Each structure stands twice: as structure tokens, then as C-alpha cells.
Structure I
Amino acid sequence: MSENKIENIRNVAIVGPYSSGKTTLLESILFVTKAITRKGTIKDGNTVSDHSAEARDRSMSVEVSVASTNYRDINFTFLDCPGSVEFIQETYNALIGAGAAIIVCEPAIDRVLTLSPLFKFLDDWEIPHLVFINKIDRNAHGYMEILEALKAVSSRPLVPQQYPIRQKDTCIGYIDLVTEQAYHYHLGNPADPVPIPEHLAEAERMARTEMLETLADFDDHLLEELIEEIEPPQEEILRDLKQDVSADLIVPVFCGMAESDYGVRPLLDALVKETPAPDITSQRRGLQTPTDDETAVQVLKTYFTSQGKLSLVRVWQGRLKDGMVLNGERIGGIYRLMGQQQESVNQANIGEIVALSRMESAKTGDTLTNCPLTKPFKSLPEAEKIAPVYALAIAPENRQDEVKVSNALSNLLEEDPSLYWEQHGDTHEVILWGQGEIHLQVALDRLKRKYSLPMSTNLPQVPYKETIRSSTNSHGRYKHQSGGHGAFGDVYLDIKPLSRGEGFNFHQTIVGGVVPRRYIPGVETGVREYLQQGPLGFPVVDVDVTLTDGSYHSVDSSEQAFKQAARIAMTEGMTKCKPVLLEPVLAIAVSAPTEFTSKALQLITRRRGQILGYDTIADWKGWDKVTGYLPQAEMHDFIVELRSLTLGVGFFEWKYAHLAEVPDKLANGILEEVASKNGQ
């Protein structure tokens, strides 16, 4: 394959919502192109792409899978992308290397909105794409109704290239709107040409007119022909389709039933005739024409297999050769993937997607080149990293495995950059962040299967803090005598609250040397140590402490003794200062389709949130962004309910904003729970 001409190479991503039939479509493509001799099914767990244990267990794609085939002398590489919104980062990372994409959807108007984020990403990146309406036999609406619904979520005009032929409750064929030829489906064989049914003649003419008028928006000659009622030749229509699709000006629409292989061959024909060759895509990204002098590839996905690390890359420029040094590392091997199968190759041409072994420092999104350090290569743009929105505290079931956790998590994050982990400074928990419950469960399954690290989980603790409402003066004396030198420290402290966010201040107003200067750091240390756990059991913030007086012993005093005296003073004084519980509050920005904005507002306020405002998203028609504050204690399953209210497409971003007092009734419950856990 690497010896083929660039114009005979295509790489295509298959995307769409969960359960739309993407994996089934790929299985059908591989079958009709004779890349496989028998089709697998999702139910049986034997498809080419969903080969991982995590995918089979859930009957859904959980990572990008790769398969290659040949059709009409074009060498195709297909990227089967996950449909679940929880794995959308995988899809976006793969799409930036694709020359074209197929959006697979069902003929359900109420689910069209789930396609909106995909259309937005493809349009923003100017990736040519087609729509394949799968399961067209289950269409409960008119074909043109579905097209109208699809138009509402695409910023590019949709162009129907087929019109389905229905008989009673099923679809038996289609009309090609370019050639005006009707076809009937036949199981196991290409569709047969038939006359256009008389009852569909008018509907076909209207759909074809819509297609031509849309093409005429980008072709003045075609517009003149339509005005003068001249029938444009098929060659001109096909030329316009290729130009407009390649330039991401229009979105052709096809239909079929992938499970029965219906509509798959016409879809492949369109990919051959209408999608751009890889050098055109490279030029659009600002890269040079093909050259062997400078090779540039981009990592789309990282896999850790039993044989080691594999980096899935797209060749953007030049020719990739076995043994080549990229970014200072020598390639350990070049492989073409077919699901979990690997075929070793010696080289790969521009536009091809292959896997490289033993590129240990390469990360997903990285640009790898053979350029010398004296002539650096500009990095290719990466898909924006999606912020994590769901978390679990994790710990190895076997405490002896704790030393293995860090390395295993690092590998896990290389495979899936939308994961994030941290050792929380306040709660001391290891927290794994991701995009949802299924996402984290898949990650935990991988830890168990790949790294023999079964983990226990629980909800992360909220990092509460505490502060004080009033001031006091406090005295602390530490005196200890046990033979020889004793220990003596004596301090008077003024304790008072600070404004929220000011932290901690320590002062001293000692006069006359009643506390020698060398002992004052011990006082501050004692105060700081006490503040790590205040009277309510949480770290103390926004407190001002001043050392005002004290006394010392010329023999028995020491810095350590004054530290203990300070702790005694703080312990006695802080309980008199009306301690109050504080909780972290997050600044959130919720994005959702306009029709769900009111539900997003209610969701925030129902969780003790505060609305700051909402407005339309400037570059996303029909979407709003709501900003506000949300207590972190209310965040855990916020994304779950948000998706439930918005057909799965709503999302939010967050960052820490400030601390706020916990309402008294809620605070009492929290403190009672803490006391119960501590056995008090």
C-alpha cells in the first residue's frame, strides 16, 4: 500500500452518536470490499473494531479502532470512533488526522440534536464530511423532514444525493439524484437498477432541484444553466460535488441499512469520487507538497499492548520509512492495523495512517519530524483537551500495590488524554478524573486487566475549610520538667478573622525582649501547624494571629517549647472565635442547546448554585452558555443530570472560584458525619 500514488489514498473517520451503527457500517464496508469474509456483530463481540475486552463487555466502542481495505483501486483507512459523549476526546483526536468523515445517524428527528457537537467540530476544523442515515427502514418521519432537522445542526448546507424508496413499513431501495436512476436492494448483492416509481417522481424532482440549487450557490455556470432551464450534464454535477465536498462547503447525504449492507456501495463510491486526496488536505493545513526531505507525522492515538507502546500516526508530509529518526527517537517498526491485527510495512506515504512502535516519548497530539534541531518544524494544531467533569477517589485493593499506581496511571493517561489524576493536598486521596461514570469504569477495568491493579473506589471528599467569625485573646504556657534541662514557653496571642481569600497573616509586637527574637519563628510554626486542623477538624484559612506578649526562661526555653506554647494558645483561643465551616465554590460555564437553557438554569439553582447570566454562543447557532457559581459538593453527578436533561449533548467547564460559608443546617450534618467517622 505504501507504494501507491497519493491520489489513491483516503483515510476516513466514522463518527456518530452511540448506537447509530458506526461499527456495523465499518463491518459492512470491510465485508463488501472483501477485506473480511464474514461479518461480525456487536452482539457476538466479534467485530474487527470493537476488539478490546472493555468494548466487548459493554457492546460499545470505547477507543478509536483502525481498519484498512481497498475499493475501486483506492486504499482506504477507516477510523471507527466511539459514539458515547464520554469518549468524545478519542473521536476529536482522531478526526484531526482524517481526510474526511462519515457522520452516521438514525432517522429519528428527536435525536438529531445529538449530532450538533460533531457538526460543530468538523465545521470548525474544515474537515470534509458526509452524512449516512442508517437504519432508514425504521424511519417514522418523511425523508425531507429528517433532512430539515439535520440542516438545523449544520453550518454547512446539506445536499441530498439519494432519495429512499419505501414500500409499506420498510425501505426497498433508493434513487440516485445525480443520475436519476432508481435501484432496489438485494441482500448479498449490489442494488439492481429499476425505473423510478411513478408515485415518487415529483418528490425525486424536488429533492434533485434542491441538490442542484445548493450546488449552484458555489458555481455561477450551473446557476446560469438552472435559470435558463438547461439540464446540467452529470459530469458537471459530479465535478461540483467533488470540489465543494473537498473544500468543506457542502455535506452530501446518503441513506441505507448497514446491517444488511444496503447503501454501503454508493457511500463508498461517493468517498472515491468526492473526498479529497491527502495532499490536498495537507496543503489546507499549510504544509508543503510531498517531499522526502522533511517528514512530518502527528500522533492521533496511543496504545499500550502486550508487545509494548504503539503510536497511531497520520503522515502529513513526506514519506515515513522504517528506522527513521523522529524527534530524536528511532522508529521501532511501522505497522498497518486491522483491528487488533498488525501488518509490518517498510514505509508509509503522505495521507496514510499507521502505527509506530517504541516511540516512548511520543504523546497523543504530538508532531513528530525528522527535521534537525537547527531547523525546527512548526507543531501541527491539536484537538482542544476537554476538561474533566467527573471524579472518583481510588485506592489499590492490595496496599502493597501502591508503588505501582503512579506508573500505571501515567500509561493510562497516555492512552486516554481526557483522563486526569491527582494526589489531593488536603484530603490526601488519589482522585481519578474523567468524562463520566462509564469512562472511569473503563479506565478502572484497564488498570485491573493490563496492570493487575484492582482498585476500590468512593466519592472524593470535599476539601472543606474553616475560618472564624470573631476575635479573641489567648494565652498558652508550655512547661515541662523531667530532670536536667526542662522546657518552657509562654505566649499571648491576638486572634482575629480576615476577609475571605486573604489566607493567613502572622505578626509580632514584642517589646523589651519578653520573647527573644530567636524563639519567635517557633511561635509562628506552632500557629501554622495548629491551623492544619482547626476546632471543626478542617484546615483553617483567613486568620490573623499576632504575638503580643510572653515570657521565657534563660535555661529551659527553646524554639520547640514556644512552638508548643503557641499550639496551646491556638487550641484554647480558636474555640472562642465562633468557627464556621467553608466549602469550595466553582465558577462554571454550562453550554447547552437553547431549548434546554431553562433546564440548565434550574439545574444550577436546584443545587444551591448562583446564576450570573447567560447568553448565546457567538459561533454556535442555537446554543447558549450559562455562567454561575456551584458548590463543589454539588458537582459530583452534575454532568450526569445535565446530559440527562439535554439529550446527552450538554457540557460544562469549571474552575475554582472561592470559599463560602456552608449553610448552618447543612454544616451541622457534615460535622456530625465527620464526628461519626472519627468515632466521636
Structure II
Amino acid sequence: MTYSDKAKKILYGGDYNPEQWEENVWEEDMRLFALAGIDIVTLNVFNWAALQKDEESYSFDRLDKIMDLVKKNGLKVCLATSTGAHPAWMAKRYPDILRTEADGKKRKFGGRHNSCPNSPTYRKYSVRLARELAKRYQNYENIVAWHISNEYGGECYCGQCEEAFREWLKGRYHTLDALNRSWNTAFWGHTFYDWDEIVLPNLLSEHFGDERTMFQGISLDYRRFNSESMQHCFEAEYRAVKEFTPDLPVTTNLMGFYKNLDYRKWSESMDFISWDSYPSNQDSRAQMALSHDLMRGLKGGNPFVLMEQTPSVTNWQAYNALKRPGVMRLWSYQAIAHGADAVMFFQMRRSIGACEKFHGAVIDHAGHENTRVFRETAALGKELEKLGGELLGGRTPAETAILFDWENWWAVEYSAGPSCELKYYDEVRSYYEALHEMNIATDIVGTKEDLSHYKVVIVPLLYMTKPGVDEKLRSFTQNGGILIVTYFSGIVDEHDLVITGGYPGRLRDILGIWVEETDALSFGAENRFSYGRGQYPAKILCDIIHTEGAEVLGVYETDFYKGTPVITRNSFGQGQAYYVGTRSDGGFYAGFLGEILQQAEIHPVMETPEEVEAAERRNGNGAYIFLMNHADQEKKVTAAEKFVELLSGEVYNVGEMIMLPGKDVKILKRQE
């Protein structure tokens, strides 16, 4: 489900905060929105304090005026519930709403993400406000979606969270004996004899420094609990708005690879996925695409909404570089190419005070249309109007998938060893970047997804093997799939308890190997290994492997394990399972994956020169290839088929040259 049937085109707009401005500014904003091709605004994101001045009083007069004004001007509305930041009076009268930090400090009113997710006060008043909003605006036909709260995140370590954590544990383990076994509390004399002996894992108990914990099982369960606590807050507001507007889809804005919350589990409660894209200055085009593909994968490949991006500049990085001319358009189309059915900004008019006053906006502090950013925004608006509904609902035809699991992410980086450099996301990115460079469409899937329609599945750092995952991978490979598993996999179960009997545990028969030891290399140190006709670096970890039926494809070049396997391939059923026993560099991943893709007969979306990305979406209207030139210089691409370019109408026959100026995009529709 996306923005509902009221969205007949790729909607274009973003966060509008008219409550920050006098009413005489609103009419001018409407004029500028029309000039820019804006057709949707997200309203009421941080408006709770203005809507509710005490426990019983609600004032919607000003919001009514805003809602009527945007309707009069033909704008659709994504209506937020405003519960991302509670009012000051609420914090003063009900201190249970305030969070406690990991070091035990109780927060005061201020900032945002400042509400305890297990506070009875927060749950009561947030749900009540959501219900009041839905009741009041249930017949407002311009609303196309609900936006619950805003960018859920953070953690709380207060007493009520501690009590809720104990209840959560009772539901998960039922008995203390089961809990003690799962947490291995015999270690360091941690055995619990009463539920109220259990305390939250933080800097006052099990944690020392960032991401370090003395009891991984306890900390892992707190991560699960915290994510579910916030999800319950979302779900409570979801139910409240659905009472009055059952046909409107509901979302909340996610944040890409945000570690604290298990978005895979959250997606089960969301009608559609929306997210906020703010790449750092150092992020590659592949990293941006990877985030989009993650969001697309949360709902089985269904389209998502780009809820926020900046039209020009962020304000919270150390160095806030401008988006160069053409980049906003380029990155907007990249989002569409990877599954977005809407392009939206934060923010529509630039604030004049507080911490986001220098964050970019469609309407700058100058207050008029005579700016570079406005001109670029208006130009994109015209293009999206021209495209209409042509691209809506498009899906990505992928035969390759990478498995990404939040609980595994938490467990890998909570692990006490073997290396502080071991980062789950980095391993996923290494494989994805090689695929992206080759223009191979890739889905990012979870542990519950059906893998049967993929030819190749890559499983980086599957340190935690949850129940059923090994069976899924076993079945996939037996039935003819190609499985790629990396080092430090199959080590523990869902409780972070080591699976004894030899690594990689439940994956051992599939891979046909036994890992005896793992060597951690110091910062900057490398081993080398041979593979094919080349030599490549072995970094961070080196698994010392014995084969149990697998074929050796590469061996280490140095140290006492010189000559032992590092890359193996095992025939399993009708398929093959590869094991990569170390981290390497881009040259290795490109060559290694290139050979496997050729074997699997998986072809690139299109052959392109360096820095030109090709991505495909298909819907009932046809198949579309997006050519995106991320370079500053012009690039040339040879048409392998007959295409018509949607924006210009130009036709390209087989063998003709497609010219792409720097930062340009062309949308090619396949012709029969």
C-alpha cells in the first residue's frame, strides 16, 4: 500500500511548518509551491504544544486554517500526529514521560526523542491526540496518508522501562531457569533467583563504553525490547487513527541503516515504508542506492516514499557542503529508480531559529523564487508532472539478494572479540558495492523472506544463526541456488550462545568446511591470498579452514596458516555454497562475484562506463531503465535495445549512442 489511490503521479513536496510563521506568509507560500510544482505537504509534525495546552484542552483552529488553505490550493496532505516531541507542561506535571540516559541521568524537557516509550503518560496522551486528529479530519478528502510521530529512535533506561523489561522477559522466557540458560548466567555468578533482580544493561551495570557489554545475551534482549517498546507506541497511534480513517495508509519515517530499531520487524506494522535520506559527504552512490534498496526490501519489494531529503544542504554534519547543481535532481531520480513513488523534502520554508535554521529548504531565507535551489526544485517539479503516473508501482526485477538482519547486526557488534574493526554494515556494503558497480539489481532481504526466486544469495557475517535460517539456506542451495557465506558465520544461536561442535555450526554441512581458528589482524595489517590469477589482501579476520568435501579455490600466502584454504566451494544438492574466509578489497569482490554471476547467467541492467549507474523498474506500463551519470563529465552509453526517453521523447535504436551530460539522468522505456 502506498499513498492510496489519490496519488495519480509521483507526489512531490515535503515538510511544511506554517505554525512557525505568521498567516500573511502562508499565501505567499502557496504561490511559490505552485511555481515549484509542489502537490503534497506533510503537516503537523511538531505541533503538539500548540494543539494541547493542558490535559483536556485541544485547539485545532490554526491547524484548521492551514488544512483549509492547502486544500483550497489543491495540495494533498500527509498528516502527522505531532507526537515526536511532547509539550513542556507535560514534562513538568508528569516527569515519568522523561527519558533516562545510559549513564543513569534523568533528562529534563528539551530536544526531541525525549519521551520514554514505556511512560503511561506518553502512551495515554499520544494516542489520545492521534485519535482526536483522526476524528476531526476524517472527512478531509485531501489527506492521502498518516505520518505517526517522527523518526523514532534512541533508548531509555528509567525505572518504568526496567519494570517493562522484566515483564517482556517473562513473556519471552516464561521461567527464570530458561532465562538463566539463555543468558549463560553461570558465568561471573550472574544467576537470577527473582525477576526483580534483573536490571537494565547500561553503564551502571553491564556496559562499558560504546557498544561494549559484559553480557551479550542481556544487552541483545534489551535491544529487542527497546525496539519493540517504540514499535508498540507506533502501533497504538496506528490503531487510533484507523478507528476513524480505516482506508488511509499509515507510516512513520525510518532512517535507513539505523541500528537501534529493527525496521524489518517494524515493517510488519506499517502500511507502507517511508524514510529520510541524508547521506554524508563521504557516502558513495552505491551506499545511497543500498539504503534505498534496504527500504524497498522491507515490504517485499513494494515501492516506498522518500519522505525527507534536503534540496540543498544539511545542517548537522561537521562540514555542510551544498548539493552541487544537478545533484538534487540526480539523487531524487536515484530514489525513484530504486523504488520511490514520492519525492519529498525537509523542509519547504527555511526556519529562522533553533538548530535547523541553516538546513536547506525549497523556499530560502530570501523568501522568493529567485534562487538556484528553487529553480532546480521547480524544474524537477515540471518533469514529475510530465511523467505523471507512468512509473508508479514499479518493482525491481532482481535475481540476486543480500541477507541483512538487525538482530545479527546487534550481536556481531556486541561480541567480545575477535576484532574491534568487525562491522556488520561494512561487510554488507563490500558485496553490494561490487554488485552496484556492475549494475546488478539486488534485493536486501531478511531471514523470513522466500529465497526460491533468487539465483544468488549472499549472506555476510551470519554470526547469529536464528532458528530456521540454516534450513532456509539449506533448501535454497539444495534446489539449485548459489549461496555465498562469509567468515565469522554460524557461530552463535539467537541467544548469543556458541553453537558447539565446530564452526560454522549449523551451516557446516552446506559449506563443506570446518573453521578451526580465527586470526584477528591488527589495524592496517594484512595477509594475502591467491584466487584465480590474482593475489588479494586478507583483512581484519582470517578464518583457518579445513575442507570437509568443499573444493579449495584460494589459499593464504603468509603466516603459519600459509597454504590453507580461504575461498571454498561446496556442491550441495543441485546448488553450490561458497565460503569467503576473510575480508578483502573491491578488486577481489568484483572478480569473485563477476565469475559467479556469469555462471548463474545474471546480467547487468545495462553496460555503462564508470560512474554511470543503471537501474530498472517494471510496472504494468512497461520496463524502464534509469541511466544516472554521477560524474561531472559527459558520458556515453550504447543502446543495446530500442528505447524512448520519457522526458525528451527522443528515440534510441540499437547501437546508437546515448549522451549523458554530467549529473544528468535519462529514463529509457523499452520498446518492442
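The numbers here are math on the coordinates, done by the rules we state, and not lab data. Just so you know, these numbers come straight off a predicted model, no measurement behind them. Cβ atoms are built from the backbone, for glycine too; each structure is taken alone.
A value of 0.55 for FRET efficiency 1/(1 + (r/R0)^6) of positions 45 and 325 (r between Cβ atoms, R0 = 41 Å, to 0.05), calculated from one of I, II, originates in structure I. One of I, II was used to compute distance in nm of label points 7 Å out along Cα→Cβ at positions 157 and 189, and the result was 3.9. Which label is that? Clearly, the read-out refers to I. Looking at FRET efficiency 1/(1 + (r/R0)^6) of positions 573 and 589 (r between Cβ atoms, R0 = 35 Å, to 0.05) over structures I, II, structure II comes out largest.
Suppose mean projected area of the Cα convex hull in nm² works out to 39.1; of I, II, which structure was it derived from? Structure I accounts for this read-out. Among candidates I, II, the computation of distance in nm of label points 7 Å out along Cα→Cβ at positions 381 and 405 that gave 3.9 used structure I.
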